[in-house]
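So, here's a batch of structures to check.
Just so it is clear, none of the values below were taken in a lab; they were calculated from the coordinates. These figures come from a predicted structure and were not determined experimentally. Cβ atoms are built from the backbone, for glycine too; each structure is taken alone.
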Structure I
Amino acid sequence: MNRYAVLLAACFVIVAQEVRADQFVVQGSTTFYDRIMTTHLPEIEHMSNQKLVVIPTKTSLGLLALFEMQADFAMISTELKNGVADLKHTNPDLAFENLETFKVANTRMAFAVHPSNPVRSVSAGVMRRVLLGEITNWREIGGEDKPIRLVLVRDGGGVQGSVQGQLLEGAPIRAPDQIRVQVGTQVLKIVEQEPGALGISQLGLVQRSSAVELTTNVAIDQTLALVTLGPPTAAMRAVIGAVRHVTKADIEQNGLPVQ
């Protein structure tokens, strides 16, 4: 084979490698999924030249899927230490030190109440007492005589991880009358129907529902990030770069972190 044929063959290999799209599985936080993937997935795939299969569950399940080799990326919506803390309760022997985090953006969580609830604002101190089970009736904070029914995702969700980390200093939520659901989208469906409900959700979802935000004087941010088990490959870095690019554009145009 002459040198021109060799060069041609080499060029073909390079082009073939550039146009080949790998398939990666991305699993985890519904907050991350709702804020980024539902809108920008086609753009992310096009920019990275990779095919993505995205599975919205919750932060801890995304991290667990990495260790079980069922996912290439975990989507998380809290600091990694919060997600790891939840997972350590059931899987203490996993190699958590091998997780690598790639921050994408910040967004904000929100407390939600039924539209008929007259309580629309409380201090962070009062909310802390509600979550710790020290206040259990809406009457105690200016509402009607109804038990406070806390609605949240089962353990491992990024929203409550952020709440516990920032508002409760790592303490568990101990409100006595809880309704636990599988995924974040179910929280507001219950709040819309239950007059005594207090939901823990993300602000964007609350704003798109018929529920009403119950504000506090302290904003609780959520970190949106992608996590890999060990260093990412070049193709995986292309995905991370694409996610960051579309998210930055979203921030500049729509104010993602402060919505």
Structure II
Amino acid sequence: METKNLIYKADYRIYPKDSDYKSHIKPSALINYFIQSAWLHAEELGFGYSQLIKQGVGWVLSRFRIVIEKMPVWPGEMRLETWPKGIDRILFLRDSEIFDSNNQRLAYLTSSWLVIDVQTKRPRRTLPQANSFIGLTSRNAIVDPAEALKFTGSPDYVERFTVKYNDIDINMHLTTYRYIDYIFDSYNLDFLNNNVPAEMTVNFLKEIPFGSEIILHRFENTNTHQFELINSNNGNVCFRSRIIFKQAAR
């Protein structure tokens, strides 16, 4: 396979359903576009969902870090480029950059993925189909992998959610982008009018089934906010995130 095929490029038109009241793309929608592109690229390279499920394994997004220089807006278009770039222990790494229609970079991210056994939910340490594609490109959107997060102290804000129909995926678990929606749903419009996310790091730790009651904890330190989602049924911390905000442009 030619090296150029290791970089997947896709153009997306931004639709109103993916935008907020300020016409900015929602952070969850931006991540969802990346996940769609990663899924399509893996299929193209021969180690996507349709190929792996036959072996009883599948991809799970474990961590990501995104730096947002400027939010894409509606109406508009954006180009997303993504590529696999190596392995960090049992984590498969994939980076991405996002550009507007004038080729100005809007955002860039790095992500870490696990291959898990769909029955046992345990990580699979090897993926023969992917090995021949790992490390063939030295391009980095972000050099270091997304870090593992851990917080201490008492939260400044607490809210409860219940996982419902519109929140779940085909496995009847809270779908990836809805974790991010829960974070931003915890803010009032006054805060969102004055602040925009500049950087976000996310750790997905445990699945959250349909019907679960989730407790959101938010820890605030000036412009850096940290989050945990806890399953109230068993007390497990299922998700952590850190967002660095910057002042919204006037």
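Upon calculation of Rg/Rh (Cα atoms, Kirkwood Rh) from the atomic coordinates, which of the structures I, II produces 1.09? For Rg/Rh (Cα atoms, Kirkwood Rh), the value 1.09 is produced by structure I.
Structures I, II were shown, and relative contact order in percent (Cα under 8 Å, 6 or more apart) at 28 was computed from I.
Match the computed value 1.5 of distance in nm of label points 7 Å out along Cα→Cβ at positions 174 and 198 to one of the structures I, II, and report its label. Traced to structure I. Identify the structure, out of I, II, from whose coordinates semi-axes √(5λ) of the Cα gyration tensor in Å, for residues 118-205 alone was calculated to give 31, 21, 14. Matching structure: II.
Given that helix-only ellipticity at 222 nm (-39500 (n - 2.57) for each DSSP H run of 4 or more, over all residues; to 500), derived from a single structure, equals -11000, which label among I, II identifies that structure? This figure was derived from I. Matching task: 19.6 is the computed value of mean count of other Cβ atoms within 10 Å over residues 102-109. Pick the structure from I, II. It was calculated from structure I.
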